[in-house]
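FYI, it's all coordinate maths here, none of it is from the lab. Note that the coordinates shown come from a computational prediction; the quantities given were computed from them, not determined experimentally. Cβ atoms are built from the backbone, for glycine too; each structure is taken alone.
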Structure 1
Amino acid sequence: MKVQPLTLKNVLVWDGTEAVPRDLYVSDIVLDKPHPNAITIDLRGCTIFPALINAHDHLELNHYPRSKFRQRYDNAHQWGEDMNARLDDSPYRELRAYPLEDRLFIGGLKNLLCGALTVAHHNPPHKPLFRRDFPVRVLQKYGWSHSLHFSSDEDIVRSYRSTPPDAPWFIHLAEGTDDVAAGEYRRLKALGCVGKNTVIVHGVGLTDEDIADAAPKVRGLVWCPTTNEYLLGKTARARKWVESGGRLALGSDSRLTAAGDLSLELASAYHRYDRTQNEAYWQTRQINAVTEWASTIMGMPDVGNLKVGSKADLFICTSETAFYPSLIELIVRGGIPQIGDPDIMAKFPHIETIEATLDGFPKLVNVQLARQIKRCSLKEPGLVLLEKPKARMFTFR
């Protein structure tokens, strides 16, 4: 779809520290001045944020129910063994049979609906993830190993050494509360796989000594609070990590273990982080963990911010802190509105839409996205498309 340049007026724009009043000029990227063919949209009363970055997901697993088989695990390795033993049982057997493309699409759609338009996929880089019409941008340049339990030492070392030094290398690490988890950072270091491109996912069992050593050294820590609390009853010490000089990002994990999407991780992080600092200080740290810090960890400087030249990925809301999908007024990817409240979406008459509801709230969905949703054999919880496209008021030549 050709991108119609826009001038968004009378808005507050998040600049990495606070929301400041200014006009925003966009095409598929953020522009430094109005485009001569731009249409002007008055969004008075709205705040524009850069689209969020989800630093950890398993995109093909988001159609599964949240699952565990013990009240609490000492280590996520135990959960993995329990899960693997049940993959041929219902409902997992039936859910595994859906086409990979549809399973990946639902993971992408889950992220789009909460404003997370860039995602790190902790699994093989399947081809459908990088098609132009995939709902979100997926990190392409990366390395990964699953964990010290489900990957051999030889495979971990091979993966780490084959990852370009300027690309992130992800591993589930210290995902537990037992002695095994507490020893994993030292094991990984002994393998020679702790360096400037190492990204630790979870890190619940990191000791004080581990954090002091790792925080200023590795690329970052990805915090997944709802998965950690669900499986382990405990989560990573995010504040200590940051105060020790580390970069922090948030990840939603998949719905197999997480509460839902990245907006629920933000809510969980808000309640679990030690907020002895003032509210403005916390709000900045919270948003940085899903924007600029995350873009640095992922090596994608043109997302997670609204600087000139960055991708025009953004969302609009009337609240400066609440990012729940049903409360987001509009989601824009590459300068093209994707889904929004009817009154806001109607301000973009060049976009053909289909009526829908999201968690019971009325929405309008870009018709091209709606067609993909209808083709998918899986359904996104809470999203209902209605049948008839809403007619465009006029068409740009």
Structure 2
Amino acid sequence: MNQSTLNKFLLSRSLYYLAKENLVSPSGIRLSIACNLLQDSVECFLLALSEHVNAGVAQRTDFDKYFEQINQKIAPRELPFRARLIALNKLRVNSKHYGLEPSKSELEPLLTTVWEFFDEVMSSNFGKAFATISLVDLLRDNEKKEFLRQAESAFDSGDYANCLILCRQALFVTFEWHYDARRFLEGKNALGLASLGSKVPYFARDRKYIEDNVKEPTDFLIYDHKDLEMELMKNGVDSVAYWNVWRLTPEVYRANRDAPWIVKNDFRKLDSDGIKDRAEYVLLTTTDVLLTADQKQSRTRSPDYRRYYLTLKRDAVAVYSKASKSSPIEQTTPTGIRKLFCDYSIAGLDGSGTFWRVGHWEEDARVNGFVHEEDIDS
């Protein structure tokens, strides 16, 4: 389902709920509004379905032709409730063009019919209930999508505090984890592995700085605000929307994917006064932010990730800080470590041959730097 189709389904659902709200009124004019909205809801749904199955239904197509053209594409199946929905269309024509107000007794059964129509068609064509569709469907399958799914369920069940927390967790796994300074606690700037993928400011990649400034788990997130603003801009994300969600949701943290979540139970952000409105805004805005970033990233092309290795000729090979024999030797390779991770080779700075960028990370054996071609076996 593409975004255009999904948007039409979501609009159809919104129109249905507006029709339902107007139907509770005893006012004749409100009943006419309900009738028109309900018909618009069905028409929008059929346009979305036509787009999905490529039935070629145009916006000016006669209503009864919608069924014929779509049925041709989904044969041998057929759309259900055709006669009842055409009856709804006649009520709309009488209301809109001739000023004949529909009765509540006519519309209430049709409201039920329309929802059953939506549910049955959605189930047979997409394998899901009509009530469950959302913009979250457009996200690629990953952890943030699951958090947003859970946030939607929490909101629907009235658990607005958990909705806020889940939205912040979705934000964490998308953006915030890159700024986790815990990895640099191992000392000596945690060479190599800790730096991979990290966006922690360089001044914070220091054990003493972390020990002096981290007072609670969520303090491990140390932002480089300029870098984050640039990332949001490159992904087409509205930074105001991002920071609004950041301010409205409680801080969360986890040390790694297998670790339990820690939530800062911020009383002001979780106060029940106005929490439903805040949760609704946060859910919609978080979905929009993550969808925008996800679609931008899905259009980005890069080589598939693979690991490459090389083998050294001997133990105690010199590891240079730069691709140059005149650069300082950072270390020699530990005894017994002959196979190293390597992501590229490049000509040296001083014309002394080819150098290979290597790495190896174990608790008691770390390698990070450049080795010369004369020390490479294969």
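Calculated for structures 1, 2, relative contact order in percent (Cα under 8 Å, 6 or more apart) is largest in 1. For the set 1, 2, ranking by mean count of other Cβ atoms within 10 Å over residues 13-20 places 2 highest. If mean count of other Cβ atoms within 10 Å over residues 69-76 comes out at 13.8 when worked out from the coordinates, which of 1, 2 was used? Considering all the candidates, the number was obtained from 2. Tell me which of 1, 2 gives -7500 when you compute helix-only ellipticity at 222 nm (-39500 (n - 2.57) for each DSSP H run of 4 or more, over all residues; to 500). Traced to structure 1. When Rg and Dmax of the Cα atoms in Å, for residues 109-316 alone is computed across structures 1, 2, the figure 20.9, 83 traces back to 2.
A value of 67 for percent of Cα pairs over 26 Å apart, calculated from one of 1, 2, originates in structure 2.
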